[in-house]
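S.K.: Some structures to go through are shown next.
The numbers here are math on the coordinates, done by the rules we state, and not lab data. Keep in mind it's a predicted model, so treat the numbers as computed, not measured. Cβ atoms are built from the backbone, for glycine too; each structure is taken alone.
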Structure P
Amino acid sequence: MIIGLFVAARGLPLFLSFGAWRFIASSQWEPAQGLFGVFPMIAGSLLVTAGALLLAVPLGVGMAAFLAELAPAPLARALRPAVDLLAGIPSVVYGFVGLAVLVPWIRSAFGGPGFSVLAGALLLGVMVLPTIVAVAEDAIRAVPRTYREGSLALGATPWQTLTRVVLPAARPGIVAAVVLGMGRAIGETMAVLMVTGNVTALPDSLLAPARTLTANIALEMSYASGRHQEALFATGIVLFLVIMALNAAAALARRKEERA
């Protein structure tokens, strides 16, 4: 709460003097010229986060279902620590691996500079995977055993029971897993900063470089002053608003699923 008030107090003067809509909708970020537009950074954050979720949600839910329902107990006991280990790796290590392996691979396979939205999305997809797997697995395991037994007693196969009974029953918990993964992805800084190229231009493809809101703050806060510093705090306010909007949309979807 205190951090939010501090960021708001430092960023609101820029909104009042420059204009909130102009700040959000403009595509020009040239602090030396007094131009502060974060729309390219908003687009970069949303594209990288959406790409990460497209990779991590199917893999994460599939892995969670496999560990909870299908994997033999010895295999599940071996795989869970391996998945948990991914969550303990520092983000800078992910960034270094992405810089050394992922960026050159994208450059050779698809062309372009390699530093791109695609690189950030793939890297973030791996980073948020442990969160989605852990929460989704707990949700699947929380489904009452009677659901499974009733489905099997009616003649359904184990696969049909999983896909048509267990996963739909666990859907609210799976949505919560996606929300947590989304929050981790959109708030990540160091790894994304190292592989996306950090160009303050609107990305026109997945292979184009981009800059996220978090990277924009991290790159320029050390030397910013005056209105430039206020603009970076205002960027933090925009980041808060984007996260709140995404979480509100996900919470609304979750409530609809629970009512259904």
Structure Q
Amino acid sequence: MAYDRIAFVAADIPAARDAERQLIARYGTCDPLTADVIIPLGGDGFMLETLHHFIDSSIPVYGMHRGSIGFLMNNFEEEGLRDRLASAGVVTLRPLRMTATTIDGNRHDALAINEVSLLRESRQAAKIRIEVDDVTRLEELICDGILVSTPAGSTAYNLSAHGPIIPLGSNLIALTPISAFRPRRWRGALLPSSAKVAFEILEAEKRPVSAVADYTEIRDVRKVEVTEDPTHRLTLLFDAEHNLEERIVREQFLP
């Protein structure tokens, strides 16, 4: 595919802004909504921000690393950009949809490309009941929190919480506890991506919990449902030598 119309967007940091000026001077730019490809310049956080901002479009995204963490980014090089785009590999991601009901009965929807996290708000541990496809699988988890991760997000917060790394294309999601107290030996579960996961917050007023879909936070939740969202598909482009699937495999062998 020819990527003639390129839109550059940059994180608000000097390295990204400098790169944006260089690339626009060389390749031009256009409105992102009319582009053949969007190129965010920054780190993984800015990449997620860009993907969320344009989540209702079908425009491919090719990130270039000008920030602190660049797992989802390609290396920054000014030369040969059109050739790199033409030979890039394609990865398709499906986000998770979080539906959170608060203690006062309000419902909130949000999308997560990396993960949905439930986190205790106070000094007291959270108590959470877990259902998968309308079957109670864990009557009570006492913990600091729990998260549901996509394959793309499995090397982020999920990995820090000792969750499994999930290869792309495996049609799996990870259910990972955060500092579980009871049952102490429960390490989580791998579920099919089609699973509906529901969390009921026990003693919600006494032990308040917030729900976070990437960076959208809903506080004081009573129930949270998480499913794969069938209406959105995200297309990411990666250089062959920086293939995202290869990065995920390589990450599992790091010391």
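S.K.: Name the one structure among P, Q that relative contact order in percent (Cα under 8 Å, 6 or more apart) of 21 was derived from. Mind dumping the intermediate values first?
M.R.: On the way: P: 30; Q: 21.
Among P, Q, the structure yielding 21 for relative contact order in percent (Cα under 8 Å, 6 or more apart) is Q.
S.K.: Given a value of -4500 for helix-only ellipticity at 222 nm (-39500 (n - 2.57) for each DSSP H run of 4 or more, over all residues; to 500), calculated from one of P, Q, which structure does it belong to? Before the final figure, lay out the partial values.
M.R.: Working: P: -22500; Q: -4500.
Checking each candidate, the match is Q.
S.K.: Given a value of 13.4, 41 for Rg and Dmax of the Cα atoms in Å, for residues 151-230 alone, calculated from one of P, Q, which structure does it belong to?
M.R.: Values: P: 21.7, 70; Q: 13.4, 41.
The correct label is Q.
S.K.: For which of the structures P, Q does the calculation of Rg and Dmax of the Cα atoms in Å return 21.1, 71? Please report the intermediate quantities before stating the final value.
M.R.: Numbers: P: 21.1, 71; Q: 19.5, 59.
The correct label is P.
S.K.: A value of 5.2 was derived for distance in nm of label points 7 Å out along Cα→Cβ at positions 15 and 159; which structure in P, Q was it taken from? Spell out each step's value before the answer.
M.R.: Values: P: 5.2; Q: 1.8.
The read-out comes from structure P.
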